[in-house]
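No value in this document is a laboratory result; all are computed from the given coordinates. Just so you know, these numbers come straight off a predicted model, no measurement behind them. Cβ atoms are built from the backbone, for glycine too; each structure is taken alone.
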Structure P
Amino acid sequence: MTKLVCIARIGAAHGVRGAVKLWTFTEDPFAVLDYGPLSTRDGARQFEVGHARQAKDYLVATLKGVTTRDDAEKLNGLELYVPREKLPPAGEGEYYHADLIGLAAVAPDGAPIGRVVAIHNFGAGDVIEIAPPRGATLLLPFTDAVVPTVDVAGGRVVIERPGEIGGEGPDQD
């Protein structure tokens, strides 16, 4: 199955002619114009960005076939994806979130911790979510100190100090 990468999210309608606010997750916000049709995760719907202009921290975009405010309002919250192979290679020390999902999470000695299930960003930096074989998922800061090694080709990420996860680490006195 082809990995999909979310590169944009449709926000509220903008104006009365079907334009939408478009939050992009690309280094260059206007790169969404270069990938051709963007699809929903399930592939059931496709959208092509007709025109876009910068506004604050988002784009105001028109989507081909969306011509009324009512049509635009129905799209609010939709995430738009492209196949991973359409994206340029990641730079040194950079990773697409989609490339990390499913990797094994291991301790420095190779002991299994779980699998990477998501990467989140709630505004203060990336957070890696790991699902252990049993118990609740772990949310850890995705920093070099906590995740010193990412080996996409080898299918793993190394989690430093796994014994400290969940408060089992040294006293903080």
Structure Q
Amino acid sequence: MKIIKTNLNGLKIIKDKRYTDKRGYFREIFKKKFFNKKKFIFWCMSNSKKNVLRGMHLQKINAQEKFISVIKGSILDVVIDLRKKSKTCGKVFKIVLSDKNCKSLFIPSGFAHGFCGLEKENIIFYGNTNYRSKKSEVCISWKDKRIKSRWPKKKFILSKKDSMGVSYEEFFKKIKK
């Protein structure tokens, strides 16, 4: 297992190990020793079809650090740094995560996160350092000018919540209050 730093402070790519033989494969996804100070308490899994877009989500009050891994299929994973005091605030990072490339992503709190399913079936497994709090949740518009050009398509399968996200500017106006 290898930890790769990105150009956004705290955001890390994890290159997993995969062992393949005639039976199939075994894959190491997460090792606590690489995340000693992190306490992942809430693990989830989602299944998304091709062209499903989920995001851009974050929690303001009950902030979560996230560990994202793809069990089946592939996704375009996109994050935007929304930490006001960060030198990389407003910067976007994208990466393809898949069961084949064995890459996972560690996302610090203060980042909005979203992804788009790239294959017929995409199973995503993710850990969080805090429970989901609907009252604390914010959705940034996936088509905001800061993010828009980063997606592979213009039309997606969206939830009502994801189709009504606030702009980057609106987000910062709201947190000032």
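Numbers below:
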{"quantity": "Origin of the derived value 2.6 (distance in nm of label points 7 Å out along Cα→Cβ at positions 20 and 52; candidates P, Q)", "calculated": "Q"}
{"quantity": "Comparison of P, Q - label where relative contact order in percent (Cα under 8 Å, 6 or more apart) is highest", "calculated": "Q"}
{"quantity": "For FRET efficiency 1/(1 + (r/R0)^6) of positions 44 and 156 (r between Cβ atoms, R0 = 41 Å, to 0.05) computed as 1.00, the structure of P, Q it came from", "calculated": "Q"}
{"quantity": "Highest-scoring label, criterion being mean projected area of the Cα convex hull in nm², for residues 12-99 alone, among P, Q", "calculated": "Q"}
{"quantity": "Source structure (of P, Q) for FRET efficiency 1/(1 + (r/R0)^6) of positions 28 and 132 (r between Cβ atoms, R0 = 25 Å, to 0.05), computed value 0.10", "calculated": "P"}
{"quantity": "Structure responsible for 4, 13, 15, 14, 13, 12, 12, 8, 4, 3, 2, 0, with P(r) over Cα pairs in 5 Å bins from 0, in percent, for residues 68-115 alone calculated and labels P, Q on offer", "calculated": "P"}
{"quantity": "Per Cα Rg over 2.2 N^0.38 Å, the highest-valued of structures P, Q", "calculated": "P"}
